[in-house]
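Take a look at these structures.
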Structure 1
Amino acid sequence: MVPNSSGSQPPQSPAPANACDAHFHILDASFPTPEATTPPGMDVPAYRSLQRRIGTKRGVIVQAKHYRTDNTCLLDAIAQFAGDAVGIAVVHPDVSDAELARLNAGGVRGLRFSLWNPADTVTTVAMIEPLARRIAPLGWHVQLHMSGDQLVDAAALIARLPCPIVIDHMGRLPPGQGPAHPAFRIIAGLLERGQTWLKLSGAYLNTEIGAPGYADATRIAQAFVAAAPERLVWGSDWPHITERHKPDDAVLLDLLPVWAGDEPTRNRILVDNPAALYGF
């Protein structure tokens, strides 16, 4: 069994060579956090067991909120993957140029702004543009975890950012509205312009129907595939920190053939697109 993942079988559709899981988190008890405890089974060896099960090789490690703006665990985890992983950090606008250079040398390729839940956010909307200007010369991107409504409210800001943009978890569109929500057209327009990417991840965050088919999340994913298959990447979101009942990561990966519609498109989302975005 893989820690923090239900099920035990491999995916029905084997992952292609050099497949990338473009969204997961690492928490390691070796690195203290402001939280009272560090959840078990979320370190690099635990994630490696997931890789063996689902067949991915490359990865994108996203800074866990437990660590706030201390990216020490993130840099350590990137190093353990020996070139097969990059990282997405969290910083504040007072970060020094020297620290950005250190993160860049350690394999960081973007900054995340997880604003979806105001109760636990580490960053603010006001931080996005100043930091985007700082990281643009590094070739980094801004990664946005926002609700559909938040994306609509921030549309003008997002459109003027001077660096590439990555949208988390299919834009967190309300499942009942899906592609009918105004944020879909905003995201689709950004994808069409060629500076924005979207993560096909978090099916269990975008559903009112649930497993195994996640029909409402599937409707959203298929709409994005139809709009811009060349701007999409896939992520497991392991170790599913928000979920009391952990999803089956093999089932999540097996959604992708349904979403993509054919094997070449699936393979593009798993291999070619993340190679272009993250520099693998």
Structure 2
Amino acid sequence: MSLWKTETENGVCVATYVFPPMNYIGAQGTEELVALIEAWRASDIRAIVINGGVEGKFITHYYGEELTTLDPAHIRNSHVLGLSPIPEYTGMLRRLQRLPKPVIVAMNGDAMGGGFEFCLACDIRIGERGDYRYGLPETRLGLIPGGGGTQRLPRLIGVAKATEFILRGRIVTPETALQLGLVSELADDALSRAKEIAEELAKMPATGLARAKKVIYEGTEMHMDGGLEVENSAFLDVMLAEDAAPVVQKYLGLPLEHRRIWLENPDIDE
């Protein structure tokens, strides 16, 4: 039985993870999502929304019971080779982040440990008001975040804040998450808000979004000059893109006094 349910409308795919009672994610959920990511890559879907389908749970955390079944020899070999003991999960998160389409996560429930690391691998995070918790409690168990949390969180909120957050094994309310910059915004209904943003993005030229995402992630992993070279190459790509030219021409064809109005409301015909 599939753990992921998908619906597509107006170029937006909504993927819902359902694994009651706790909505933990493990090998099966990971494998299914890898297949979905590759299907999204090759399709005409323009934006993706991911949410949890168990009340009060987004992805609570990685399936701990599954981790305890790992062969100690496998762990030792992974250590020697410098590999993650759960390479399928960490690899899936890399694929998700590198998907050349915007991914919005509706954090409509608890998202801790591997579940929160999942959210960090998405492009836009929408928190939901409610009795939910987000965070990285691994150090409380004598562990560390192993799904990219130690690398993605500092890039999101800065080294000092991330160090304090990870070392203390903090879990926080959605309101505190917003204050810390862990989520972009809060909504009473995170899924509805995430859909609104996805529909907005789905109307925009796809090449520009793909190149912008690529440049942001690749550029922040190198020195400034290298990042600017990546940006320059991507800018040339979008200048030559067939989907950008008509939109640029439409904008330039507007009366000067109407241009700001159109930028704020591009659906308006001027």
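Work out which structure the value -14500 belongs to, where helix-only ellipticity at 222 nm (-39500 (n - 2.57) for each DSSP H run of 4 or more, over all residues; to 500) was derived from one of 1, 2.
2
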For Rg/Rh (Cα atoms, Kirkwood Rh), structure among 1, 2 ranking highest is 2
If relative contact order in percent (Cα under 8 Å, 6 or more apart) is computed and equals 17, the structure in 1, 2 = 2
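Any idea which of 1, 2 comes out highest on FRET efficiency 1/(1 + (r/R0)^6) of positions 114 and 234 (r between Cβ atoms, R0 = 25 Å, to 0.05)? Mind showing how you got there, number by number?
Values: 1: 0.85; 2: 0.20.
Comparing 1, 2, the top value of FRET efficiency 1/(1 + (r/R0)^6) of positions 114 and 234 (r between Cβ atoms, R0 = 25 Å, to 0.05) belongs to 1.
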From which structure (1, 2) was mean count of other Cβ atoms within 10 Å over residues 2-9 calculated, if the value obtained is 17.2?
-> 1
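Values quoted throughout were computed directly from the atomic coordinates according to the rules given, and no laboratory measurement underlies them. Just so it is clear, the structure is predicted and the values come from calculations on it, not from any experiment. Cβ atoms are built from the backbone, for glycine too; each structure is taken alone.
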